[in-house]
Structure 1
Amino acid sequence: MSRLDRYFDRLMHEYYLVLINGWTDSVKEAARYAIKELVALDDNQRADETFLRDLEYNIRQKMGDDFANALDKKVKTFCELSYKTASQEPQFINMKIGFTPTDMRNIEMVKKQQIFWLKNHYNDAVSERLQDILSESIKNNWLKTELADELQTCFKDVIKGSDSYFEGLAEHTSLRVREFGRLTNYQKLGATQYQIVAVIDDRTSDICLALDGKIFPLDKAITCMNTMFEVGEMHNFEEAKERLKKLAPFVSENQIVYDDETGMPIGVNGYHVPFPPFHWRCRTRTIML
């Protein structure tokens, strides 16, 4: 592994720590807030529907907007560092590649999109379970101590269950941002094509084996990248996820074409994102032609 790759791996790990520590802090803050509000109720007072609705709203704020906004500057720093590693690769040695307004715009767009996903992690990880707990508390007329116990258990589980998610998100985001940096550099240097290069070892997926060595037109990749940047604040969370799946879908296993004689993966059918990562935790990259 090269010095640059080791640096990039450290960068991904540091980004993961920023995300998981920020999330853990926000969950703990939401838990403290919820317990404090419940404790403030009179001993014979139940948490009514209005109280619980407002409680959930404020928890959502703490674990959504407040969580993401607190990480805004750190997210941009990691996006910028990941993006700039592309220009330090051997394929760009002795080539004059300036840092342009296009690069600044790309980094800002990636940062904004990352903040959008972070704001909405609450919807994926917490919202449904929390609303179920609050509904049960009304239905069964729980005491405030019973509700407090259920919420504490919920928050602890949320922290435990988010570790692998943020580790994967940090890796995926860093890899994609680095690839955006490569593609933009290819465009600056007047390239028209690029080639897929997979890491070949016992961990290589059939997807990456099928795409290894394939050549793609750069203009379509740049169009795809720019269109991806447009997905974010103007859509709700579910719409944004579905739009990205249509614009730049991962390669699925059923798209792989296998050689009839050798059984080896030799290609991919159908539309898919034209540059790595092609799947979660993909290690494949591109080189300029």
Structure 2
Amino acid sequence: MIKALREQQGLTQEELAKKAKLTKPYISQLESGARGNPSVSAVKNLAKALGVQMQTLLSDGERRRILKLEREATATALPPAYVHFKDLFRIHVKQILKLDRKPPMHATTLLILVAYEVLSKLLGKADTHVVFAEDLLRRRQVPYHVGEVLFHALRNGLVHDYRPHRIVVDQQELLPSLVWKGGPEVHLKMIGVRPQQGHLRIVPVHEGEEGSPRLCIVVEELWRDLDALFGELGTELQANAALASAVETNAQTVLVGDEARRRPQGPALDAWREYVRSARWDSR
């Protein structure tokens, strides 16, 4: 295509190279096919020199490649704080999932909830539960206020008692029950349980042997939802420079601001001063 257009305009390779600010050997290689994948700037210069649109000089495959390069060039870089947090979280979860025995569901669930909490802070949400509740509403059609209460029942229960807190609806107490697998058909659904060989087996509510149903939380599904959210947020942050800037600014408060500091006062401050002075290890 380049050779045909050049010859139509009565240009030599040397003349085209000069107009396009390229070298004659480079033009020769492009025309012969010896050089593939020209740079975006080279294609732009050639198109301008020949008086045609860039697309005229490109095959379908080259158009897709150039379009991808242009998108990557104009994409906003992901906020470093977000990238560090996401990568660290994924590393820890994947290490947990590699354990030979059954993964610790309580620890994994708490880690997932902390991640949602940090994302709420990085995105400047009004409360720590917001991203979790919004994500459940969008992916699982769970009402926002149900997600809000569930977040705090799980998060606060696991932090303080290492078990989910019960959720009281009128006179009925619902116990969120963590299971590792089970699939989307039982995730966030009311279930019954029945003892079987020393374990509790999930059964339909009407077959359960307890007075109240339980709320089934499939931890594997929680992780899948969060992992998908990380990918979606990455795309959104690259396309939205203002949001990326806001996330990096919020990160300074979350990670290094007063919220991330503890300042002992009174007797506690005196004790810490003495401890810092006396508890020193100096290599010899």
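Quick look at the numbers
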{"item": "Per distance in nm of label points 7 Å out along Cα→Cβ at positions 59 and 195, the highest-valued of structures 1, 2", "result": "2"}
{"item": "Structure responsible for 22, with relative contact order in percent (Cα under 8 Å, 6 or more apart) calculated and labels 1, 2 on offer", "result": "1"}
{"item": "Origin of the value 1.8, where distance in nm of label points 7 Å out along Cα→Cβ at positions 19 and 35 was derived from one of 1, 2", "result": "2"}
{"item": "Of the structures 1, 2, the one that 76, 37, 26 was derived from, the read-out being Cα extents along the principal axes in Å, for residues 11-154 alone", "result": "2"}
{"item": "Rg and Dmax of the Cα atoms in Å, for residues 187-242 alone from the coordinates reads 18.3, 56; which among 1, 2", "result": "2"}
{"item": "Among 1, 2, structure where helix-only ellipticity at 222 nm (-39500 (n - 2.57) for each DSSP H run of 4 or more, over all residues; to 500) as derived comes to -20500", "result": "1"}
{"item": "Parent structure of the calculated result 302, given that volume of the Cα convex hull per residue in Å³ is the read-out and 1, 2 the choices", "result": "2"}
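Quick note: the coordinates plus some simple rules give every number you see, no bench work behind them. Note that the coordinates shown come from a computational prediction; the quantities given were computed from them, not determined experimentally. Cβ atoms are built from the backbone, for glycine too; each structure is taken alone.
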